[in-house]
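Below you'll find a set of structures to go through.
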Structure I
Amino acid sequence: MDYVKIEERIKELIEQINFHNYRYYVLDDPEISDYEYDLLMKELISLEDEYPQYKYPDSPTQKVGGEILEGFNEVIHSTPKLSLGNVFDEGDIKNFDNRIKRLLGTTDVEYVVELKIDGLTVILNYENGSFIRGATRGNGIKGEDITSNLKTVKTIPLRLNEAADVEVRGEVYISKENFFALNARREETEEAVFANPRNAAAGSLRQLDSSITAKRPLNIIVFSMENIDYDRFHTHIEAMNYLKEIGLKTSPYLILCKSWNEVWEQCQIWADKRGELPFEIDGLVIKVNDFRQREILGSTVKAPRWSVAYKFPPEKKKTELLDIEVQVGRTGVLTPAAVLEPVRIAGSLVSRATLHNEDYIREKDIRIGDRVVLQKAGDIIPEVVEVVLDERTGTEKIFEMPKYCPVCGADAIRPEGESATRCTNNSCPAQLRRALFHFVSRDAMNIDGLGPQIISMLLDNNFISDAGDLYLLKDRREELVNIERMGEKSVNNLLNSIENSKANSLDRLIFALGIRMIGQRASKLLSEAFENIDEIMGATYEELISVNEIGEKMAKSIVTFFKEERNTALVEKFRNLGVNMKSERKAIEINENFLGKTFVLTGTLTDFKRDRAKEIIEGFGGKVTGSVSKKTDYVLAGEEAGSKLQKANELGIQVIDEETFKNWIERR
């Protein structure tokens, strides 16, 4: 075997993939198709799996996540990361300009105006072109080390196009489109939805399990070079152009302004255009362009004197609340929604807004026929802010939550201690339809070709009455082919996808069942704690709360779910139709060297792949974490071990080599 050629090919693939990532994510100008890109990545993954000694830390395959941290380490920033002062109107901007010119003693000042993306500020450090650390801004002096999570963000390169030592500041965000999709998935699982894209981005980056972060559609725009070489760069725009050249994604909108009047003009332009952007902004950042002038201006203890943030005033519009409609969700929750006289706000036409629940309507005294003030929460979600009381005419109607489900007519009740009103009919068509949408979704049973339209068609034509009937559709193939817009090829693909889903892991089935408060993470934990679905169905409340991370409310929800005959009957239907009911977990062998111990793996192991070593440790009752702390029992160090080995030595944690590891395995 020619290992030199293998290593060269791996390096060549890394270089090619990094180049195409740069073209796609930074320049928005891809040179190859997604299929061709996937082939390159597939080859690299295959070679790295076979020759793990050549799996480099900056390989693009390392963006899948997987490290689970016990907590974030503290990072002391190289320089204070100050926040910005705010300006709100034309007069404020003029005063800012006057102050700058007075302090500099010149009227020759240029400003750069940038979009102020509403996300989470992070600091990225590169050494010799390699991404070595990423941290939150924190309090400006120290932040949290979130390197593992930032490595999963596709627009953050692990290696730059130049062997540069740079520190940059950027904003991690989630686009509006991806934010809506993320919240829709969380609503389906009855997880708390994010209030706005900023919260979604921040919550994603503060996950202790980086594999969760990797699933979130995060993006970044770098807006500042922190360690400026004043001999090489003279202006902010020069520095930003350089950062883009070496592979970092910078703002597509850098507007050079020669006067404060031009700055104010941009503020007005973007106040109107912000709704057209794919991401959320809450203002603009105004910066002195010249670095030498910035040095002269300096900073206060709180903020730089050479930059301010212009904050947009929240856009509010009055409109008429024509009616209040009630929608029924997957778990039977009745949610009131305002039907509005259409009004344009923050770039879009709004005709509906959520009213959350009965308490929200009572607190704001919202009535049908009211004139109301509308705004978008975080410029995204339409909400009724207040009622215009002095415009009431006396004809407005007080809204009452229905006593019966508006879809099926069953009793609607509000359980004591809850804010939600629920339909009591488990067979309510509205619940069934939404439950099926969830069952086939990507994170649940992942059945391709079963979108909302197809599911509605199957329900309306009496092909299915529950999720189990999906697995009986193969017996009605000819009927499906004859339905308009289906076709033989579509039906074959659909039936194959349904059949393949039978082999899904148990955690997918648990998640697909739609148990209240049981999301993907909890489903995974349950599948690891129990051997099969029968053990979960028969588990007591006490047994369930003993499972790590399963809380009291979650345990009660599981017990309640499986007490309902229709739910256990559905599980039996799945079983009879061949759906997998067993966990993939392996029984733990007792080995005192590993049982209850916490390990950290570092460096390159010669006889084990990293995943295999982790599997062995966990199989013997141990745990593997991604960072060294006082709670770590052992560090397994291979060749070229780095900072984790150093930290283990500093903390006095026992370090073992691969030979010791193999001896421990044999001493069971």
Structure II
Amino acid sequence: MSQSIETVLTEDRSFPPSDEFRGAARLADRSTYEQMWRRSIDDPEGFFGEVARELPWLEPFTSVLDWSGAPVARWFDGGKLNVSHVCLDQHVEAGRGGEVALIWEGEPGDERTFTYAELLAEVCRFANVLKARGVSKGDRVAIYMPMIPEAAMAMLACARIGAIHSVVFGGFSAQSLTDRIEDGGCTAVITADGGWRRGSILALKDAVDEAVQDQAQVHTVLCVRRTEQAVAWSEGRDVWLHEALDGVSDECAPEPMDAEDVLFLLYTSGSTGKPKGIVHTTGGYIVGAYLSTRYVFDLRPGDTYWCTADVGWITGHSYIVYGPLANGARMVMYEGAPNAPHEGRFWELCEKHRVSIFYTAPTAIRAFMKWGDAHVEKYDLSSLRLLGTVGEPINPAAWIWYREKVGGSRCPIVDTWWQTETGSIMLTPLPGMSATKPGSAMTPFFGVDAAILDEEGNEVGHGEGGLLAIRRPWPSMLRGIWGDEERYHDTYWSRWDGRYYMAGDGARRDADGNFWIMGRVDDVLNVSGHRLSTMEVESALVSHEGVVEAAVVARPDDLTGEAIVAFVIPTDEVADDGGLALGVLLKAHVAAEIGKLARPAEIRVSPRLPKTRSGKIMRRLLRAIAAGEEIRQDTTTLEDPTILDELRTGVKA
């Protein structure tokens, strides 16, 4: 079997930034980037020491990096700071308290705006409520919230008093919440009565009640009134936030935190089904979030920035709350779905608030494409100057549509690769200096020493696919898995004798040295001894005018070892013939685009794919369906479990 992943996708188009964009950019030429990147690798103490000193430390650090305990790094030892102080107090103290920090819109259309001074006051009051309920430094607090301002306030209030927050996405089941509360030993939960999603109420308090019924250590459930439906109430344990805030002081001194004190836990799925509590600490994490927000998004005074993620994911932590606020940005936050109350909602908000930086997921972009150009074209998007993508590799067809229809063919696109574990962006174009290529994550960010290796740990050549690895520590890297050091070593450091961080993704570099992410290693196809990337086959499928979205998996095959099975969503224009004709066309199309080797053995046409409530395709479920197996994996995070029966009984071509 080949030791590398074969690459069959060719993409030669590139799009340099305009002279106007480059002229005002924070970093506008390749040579400056290369000098900065090289220094960040060769002299991380000097480079990151200077960056860190841009932030307001309560006590200065005495060392920058200690890697003697590898694979656990220590950054900025001896220093004390508070992330809430970094995000709020420093701007107020600098005279910027009257500047807008947060513009929030609810799905029903209600709106709230907070200046930095107002947000600081609210966070201090929130923090004082937590302290009054007995929450203190080192305690773990679960946050299970809709996308409302109080979600960000809850995170910042925990950070202010030194409590460790564990945000759980509000779409997860009660059992998923129980698992995370129990694993983290959370003693308090912050939630809301409910939240709005596509015109319906998500009953969050009901889920919390179920989740904590056997969790005796949970002494407080702090509840925000949002949707105002009736909820069950446990006297003594349950507290309405608005009542607890009555008469509370809006001053709360920030707790001095050691740089390596834990800031938060964030759980990510594990291959065994048990979620992993990723540990992020205070100093290194905020330095990474601060620096990457500043350069990747080319953040400038006057920008209005909108990341459409949920705070329940790492993207929401780093690029809704901590990174933008550390930079003093003005940001937009929206409660609802992109098609609620209508399919132009995102563009309506971009026009209304004059959004200049827009950061969203490829799954959302493909949904926008399916809904039609008219929903974009009816709004004035001239305020946009930079677009971004996050979550999974974006196929070139969606990238081009995003650039042309949303960005008016003028906005650079930063296609970012990173993970819950990395804490901040690792591979990305820098928009002022990069001639971006559709679908490419382009270049390593500062401090990121990335390599593509074969199974034996040898670096592969340009044009060859392999396993993405990181060779050196970076500030925002995870410090472990909560309560399970052995799993941390086994999951991320066991391959190649602990010398490299194993990202779990396949990747390649093109002739210019740019990085292309090829999908999860678990999703690599092994066809007749050839190891192919699912992402490349999916990109070929989506390049056909009759396909909006595709997901490719493998099923066992007696002849080839594995056979390619593709699940595709057709455009509305495709004739309704059960998908047979489209399936025949697509097999030929893939063979013509990237070779007969990648021709799918089976194509299933469906109006939907199984996705989590965050928009990620659950390929593990598709693999079981393709193989005709009973589904044993957890399906509680699916947005709509009924899709599984549709896919089992759908037409095969």
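Which structure, out of I, II, was Rg/Rh (Cα atoms, Kirkwood Rh), for residues 135-526 alone calculated from, if the result is 1.03?
Derived from I, not from the others.
I have 3.2 for distance in nm of label points 7 Å out along Cα→Cβ at positions 95 and 119, calculated from one of the structures I, II. Which structure is it?
It traces back to I.
For the read-out helix-only ellipticity at 222 nm (-39500 (n - 2.57) for each DSSP H run of 4 or more, over all residues; to 500), a value of -8000 was computed from one structure; give its label from I, II.
The structure behind it is II.
Identify the structure, out of I, II, from whose coordinates relative contact order in percent (Cα under 8 Å, 6 or more apart) was calculated to give 14.
Computing relative contact order in percent (Cα under 8 Å, 6 or more apart) on every structure in I, II gives 14 only for II.
For structures I, II, which has the highest computed value of mean projected area of the Cα convex hull in nm²?
Of structures I, II, the maximum of mean projected area of the Cα convex hull in nm² occurs in I.
Compare distance in nm of label points 7 Å out along Cα→Cβ at positions 583 and 623 across structures I, II and report the one with the greatest value.
Largest calculated value belongs to II.
Each value in this text was obtained by applying a stated rule to the coordinates, not by laboratory testing. This structure is a prediction, so every number in the text was calculated from the model and none was measured. Cβ atoms are built from the backbone, for glycine too; each structure is taken alone.
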